[in-house]
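The structures considered in this document are given below.
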Structure P
Amino acid sequence: MIKEREMINKTYEIEKMKLTPETGFNLVGIDYFADSGNQLYLIEHFEMYQDALNAKKDRKNQNEYFVLYKDQNNKFFSR
């Protein structure tokens with residue numbers, strides 16, 4: 001069970017990395033019914049963080065969306 005959970009978390013992290021833009025901010029949704037490895041999908045790209053955050057706040061269930069971006073040190077982040 002623990003190994004399976006670790007695999008799921010790793011797959012999820014790989015998906016997040018693939019959807020993280022080099023510049024700007026991506027609003028991403030989660031499809032809990034999709035196959036593992038295809039649960040995340042791009043909704044929209046934004047140049048400004050505040051615009052991406054406002055788009056997330058406009059969603060009915062904010063917990064099913066997050067913003068992906070890279071920081072100034074090129075590290076992956078999500079909020």
Structure Q
Amino acid sequence: MDVKPQTTSQIRAALRELAAKRPDSAGELAHVQRGSLLLRLHIQSHGLGTDMPEIAWHFLSDADIRYRSPDYGVAQTEGPCLR
């Protein structure tokens with residue numbers, strides 16, 4: 001995953017890649033959380049998220065909730081901002 005995207009399309013691609021991950025262990029979840037954190041920090045530090053919908057920010061911080069609640073995960077990964 002590209003955790004240093006420079007364009008909106010690259011950010012969307014990184015979000016889609018994260019959405020496709022379905023961790024089935026705590027170790028895999030930690031990997032997804034780390035990728036989400038690195039992506040979020042990059043977006044914030046480079047001012048790339050000024051037009052990013054709030055749901056995308058929630059997505060980047062909710063990997064643990066998606067892991068614990070498959071229904072929530074489906075709702076987030078099938079949301080309009082990741083299409």
Kindly point out which one of P, Q the value 0.5 was derived from, the read-out being distance in nm of label points 7 Å out along Cα→Cβ at positions 27 and 43.
P
Out of P, Q, choose the structure whose coordinates give semi-axes √(5λ) of the Cα gyration tensor in Å equal to 20, 14, 10 when calculated.
Q
Any idea which of P, Q comes out highest on distance in nm of label points 7 Å out along Cα→Cβ at positions 35 and 67?
P
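Quick one: helix-only ellipticity at 222 nm (-39500 (n - 2.57) for each DSSP H run of 4 or more, over all residues; to 500) came out at -11000 when computed from one of P, Q, so which one is it?
P
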Which of P, Q leads on relative contact order in percent (Cα under 8 Å, 6 or more apart), largest value
Q
If mean count of other Cβ atoms within 10 Å over residues 19-26 is computed and equals 12.6, the structure in P, Q
Q
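Where a number appears in this text, it was derived from the coordinates with a stated rule and is not lab data. What you are looking at is a predicted structure, and each value in this text was computed from that prediction instead of being measured. Cβ atoms are built from the backbone, for glycine too; each structure is taken alone.
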